[in-house]
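Before anything else, here is the set of structures, which you'll find just below.
Just so it is clear, none of the values below were taken in a lab; they were calculated from the coordinates. If you're wondering where the values come from, they're calculated on a predicted model, not measured in any experiment. Cβ atoms are built from the backbone, for glycine too; each structure is taken alone.
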Structure I
């Protein structure tokens, strides 16, 4: 798998921002087929940092429904794989540089 295919996007939530500042742990949405070694290599090559550890979790799909003018709509929110990447002390990843 190519590096560009592994990393989908960083997760930018309040919880993820708190982990970035206190634990130097960054969260990314990654391809479901990627393993920890591929994720580590992709982060190190793309951001130029040293990765200490990678933890992964698969967020399950959820059923969603809502009422609209057209009626009742049902659907599902797709599942995805999340990777929490801890980097070496003193190093940072600037996720807001491309915005």
Structure II
């Protein structure tokens, strides 16, 4: 079973989970908490319609998630609050 997501699905899910979009040569997504920019960010290419496992690996590492965590974030069982709690539980920014 291969893991794939459409670029538009990834973008839509990130926007629902507290990320702000910064257009450029690619679409950059930066996570905000309580209106403050964090170090958590990723990008989605304009030229890629569908992301396969290799590109998704880059995203889940950038978002400080596991493969299953990324799937939960993109498929929506993981809420914004759950994602922030996951980041804090894993020591990515405890005192933010």
Structure III
């Protein structure tokens, strides 16, 4: 079985950012991602996790490390100062690397 190392970038952010975040993924040529609506609270009372008032999304992108780094840098520089955004990386191993 051929296994390939990739990076998973997870972005947790305000749902209002979804169109802009998707534009960043496309701009950086990410090929595959998933988006889910999630509940949770951010630190220091930024958002209390109420579903209707504080809708939050989680985007998971599996890609090459330089692509994940570029997306994360763009999100940090453009949105993190004014929106609740959490970013983290995970090392993953995939099959069918051409899909990512």
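In table form, for the structure just shown:
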item	result
Structure (I, II, III) behind the derived value 37, 32, 18 of Cα extents along the principal axes in Å	II
Relative contact order in percent (Cα under 8 Å, 6 or more apart) from the coordinates reads 50; which among I, II, III	III
Distance in nm of label points 7 Å out along Cα→Cβ at positions 39 and 79 - highest-scoring structure of I, II, III	II
